[in-house]
Every structure is written in structure tokens, then in C-alpha cells.
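Values in this text are rule-based calculations from the coordinates and carry no lab data. Note that the structure is predicted; figures quoted are calculated from it, not measured. Cβ atoms are built from the backbone, for glycine too; each structure is taken alone.
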Structure I
């Protein structure tokens with residue numbers, strides 16, 4: 001019988017008692033995890049990272065130092081969030097209302113970023129909600145994502161545009177036998193492109 005791996009929360013981290021943290025997860029110095037956040041098993045929350053109220057993360061996610069994951073973000077299993085990444089949650093941000101009064105939580109509706117299984121967001125990238133980052137996609141460092149990213153896409157720039165495809169290993173794919181076939185130089189896995197979407201070939 002295997003025993004669950006204990007959760008590791010360093011003393012300087014601020015983790016709400018109302019948050020749920022899965023077995024084997026680690027939360028490092030000065031990180032904050034807010035109320036009703038749900039972290040899966042074996043997640044790593046780096047120094048100074050922020051996980052907002054009600055954020056849901058799958059298993060085996062990594063959130064690097066000083067990343068800001070604002071609610072209501074949803075992260076699938078195995079998502080990588082690089083250092084100083086920002087996932088926004090306000091489409092039309094303002095500090096005050098039209099009459100000059102300060103905005104409260106009741107004056108705006110949070111919208112979230114969804115990141116699907118295995119996707120990676122590079123350092124200092126910003127994902128402007130509401131967007132969905134497809135499974136195994138890679139967002140390059142410093143990119144600003146303002147529209148949905150397809151699965152396996154490699155996007156870069158401001159605003160982010162697709163500059164290639166990546167496989168599950170994260171390595172950029174190379175053209176295969178024809179212009180619609182792509183191959184991972186690391187694993188040999190093959191992918192088929194159809195109308196701007198990529199699917200892994202079933203062997």
C-alpha cells in the first residue's frame with residue numbers, strides 16, 4: 001500500500017485554510033494561494049507566485065516565481081507557467097466607476113484564462129482573458145495572447161501569432177513527407193495538419 005506524499009508549504013507562504021492542495025504539492029516562499037483555490041497533486045508553486053480565489057489547477061502543474069494566476073483561471077494537468085507570467089481576468093479594467101466611486105467586486109465580472117493539458121506559457125508572457133490555450137501548445141516568452149491558441153501551436157509576439165507547431169515533448173516540429181505532415185525530431189511522433197489544426201497520428 002502506497003502512502004500519499006505530504007504537502008510542503010514553507011512558513012513564509014500564505015495559503016488560505018479554505019484552499020485545497022493535493023498530495024505531494026509544494027508551495028514556496030512568499031507565494032499566496034487564495035480561498036477556494038484547488039490545486040491538484042504534485043503541483044509546484046514558486047516563490048512569490050499568486051493563485052487567485054477559486055482557481056482550479058490539475059495535477060503536476062508548475063507555476064514559476066512571481067507568476068500571477070488570477071481567478072477564474074482553469075489549468076489542466078501538466079501545465080507550465082513560466083516566471084512572471086500574468087493570466088488576466090478583466091476585459092475592461094477600471095479602478096473607478098463612471099461617477100468616480102471606486103469599483104468593488106460587484107461592479108465587474110471576472111473572466112478567466114483556460115490552459116489545457118501539457119501546455120506551456122513562457123516567462124513574462126501575458127494571456128488576456130478570456131482565451132483558451134490548447135493542449136500541448138507553447139506560448140513564447142514575452143508574448144501577449146489575445147485570441148485562442150490551437151493545440152500544439154507555437155505562438156510568439158505582440159499580439160501572439162502562430163509561428164510553428166510543437167509536439168508533446170515541446171520541441172518544434174519539422175515538415176514530414178508532405179506539407180500537411182509534421183514530425184517531432186526528438187521522439188519521431190507524427191502529426192497531421194488539417195485546416196489549421198494539428199492532431200497526433202495514431203500508431
Structure II
């Protein structure tokens with residue numbers, strides 16, 4: 001049995017656990033570098049040096065640098081919109097004037113307040129390649145679909161008028177993202193301005 005054989009243990013740690021731990025180190029290194037230096041200024045060698053791993057282990061998980069960016073992007077989406085989803089469920093019985101600010105604040109606290117996560121999501125992952133754009137659009141449609149389902153439930157309870165909520169949520173997400181992107185660039189609006197206008201736009205759209 002060699003070192004790559006599934007189930008082989010070193011110090012009580014399985015091969016699969018070691019593989020998972022290496023991937024996490026690469027993702028963390030990728031987030032740190034992509035979220036500070038940026039995609040164009042980050043090489044695979046940079047990531048390996050930060051993670052303390054060799055190229056063998058990078059290519060065990062990622063085909064290339066763009067594949068790492070995609071994985072880091074997905075992790076940021078999971079963290080940010082995961083926090084937002086928890087807030088949505090927690091405030092499901094509250095009016096939208098309470099629910100929307102709560103879910104936006106949850107997202108801001110996780111993503112916008114960590115410059116690395118915000119940069120990856122709103123700057124570095126944008127316009128990289130047709131494949132990355134296709135992936136980003138698919139992710140946004142999934143998020144919009146989940147949000148529109150929640151809004152349809154509220155419409156069913158008579159809280160808001162019934163409409164095409166999928167198109168509406170795509171528009172609200174786009175507006176929110178542009179406000180955050182402006183905040184991230186030099187001379188842009190403040191964090192609180194971006195949050196406040198996102199709340200106003202969402203509430204005005206749904207009335």
C-alpha cells in the first residue's frame with residue numbers, strides 16, 4: 001500500500017482527510033492572495049508558497065489558476081449568501097421592512113466587511129473569461145431562484161403583490177452588487193451608503 005492509497009493513515013489522519021486539509025490550505029492561500037494582490041498579480045507559485053505545498057498538490061485539486069479562482073469564488077458565495085439565507089429564515093415571519101435589512105446586514109458582515117471576500121466576489125471574479133462569466137451567471141440565477149421562492153411565499157400570504165419575482169431578484173442583486181463594487185473602488189460610496197441604498201431599492205421594488 002503506498003501513500004496515495006485510500007484509507008492509509010499517518011498519525012491517525014486518513015488519506016482523504018489529508019487531501020481535504022491540503023485543499024483547504026490552497027483555498028485559504030488563494031483567498032488571501034486573490035483578495036489582496038488580485039487575480040492578475042497572483043501566480044500558482046505564489047499560492048503554493050503561501051500554502052506551503054508543492055505543485056503536485058495544487059494540480060491534485062485544480063486544473064489551473066482560474067479553477068482556483070472559481071473555487072474561491074464559490075466559497076465566498078457560500079459564506080455570504082449562506083449567512084443571508086439564515087437571516088431570511090430567522091425573519092420569515094417579520095415584515096419586509098425588518099427582513100430585508102437583516103439579510104443585507106448579514107451579508108455585509110460576512111463579505112463586505114472582509115475586504116478579501118468582497119474583492120474576490122465583486123472585482124476579481126468579474127470578466128475573467130467566458131467560462132467564469134457563465135459560472136457567475138448560473139450562480140446568480142440560483143440565488144435569485146431561492147429568493148424568488150421566498151417572495152412568492154410572502155405573496156401567497158398577501159404581504160406583497162404577486163409578480164415575476166425571478167426577474168425582480170436578478171435586478172435587485174445586480175443593483176446591490178454595483179453599489180458594493182462602487183464602495184470598493186477608490187472614491188466610491190461608503191459602506192453604510194451602499195447598505196442603506198440597497199435596502200431602499202429592495203423595499204421600493206417590492207411594494
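If distance in nm of label points 7 Å out along Cα→Cβ at positions 121 and 177 comes out at 3.9 when worked out from the coordinates, which of I, II was used? Only one of I, II returns 3.9 for distance in nm of label points 7 Å out along Cα→Cβ at positions 121 and 177, namely I. Kirkwood radius over Cα pairs in Å was computed and gave 17.9; which structure, I, II, did it come from? Of the options listed, only I reproduces it. Highest-scoring entry among I, II, by relative contact order in percent (Cα under 8 Å, 6 or more apart), is II. Here distance in nm of label points 7 Å out along Cα→Cβ at positions 25 and 73 was derived from just one of the structures I, II, and that gives 2.7; the source is II.
Give the label, chosen from I, II, of the structure having the highest value of FRET efficiency 1/(1 + (r/R0)^6) of positions 57 and 145 (r between Cβ atoms, R0 = 25 Å, to 0.05). Don't skip to the end; give the middle numbers.
Values: I: 0.85; II: 0.10.
Largest one: structure I.
As an exercise: FRET efficiency 1/(1 + (r/R0)^6) of positions 105 and 153 (r between Cβ atoms, R0 = 25 Å, to 0.05), calculated from one structure in I, II, equals 0.70. Which structure is it? Here the read-out was taken from II. From I, II, which structure was helix-only ellipticity at 222 nm (-39500 (n - 2.57) for each DSSP H run of 4 or more, over all residues; to 500) = 0 calculated on? Attributed to the structure labelled I.
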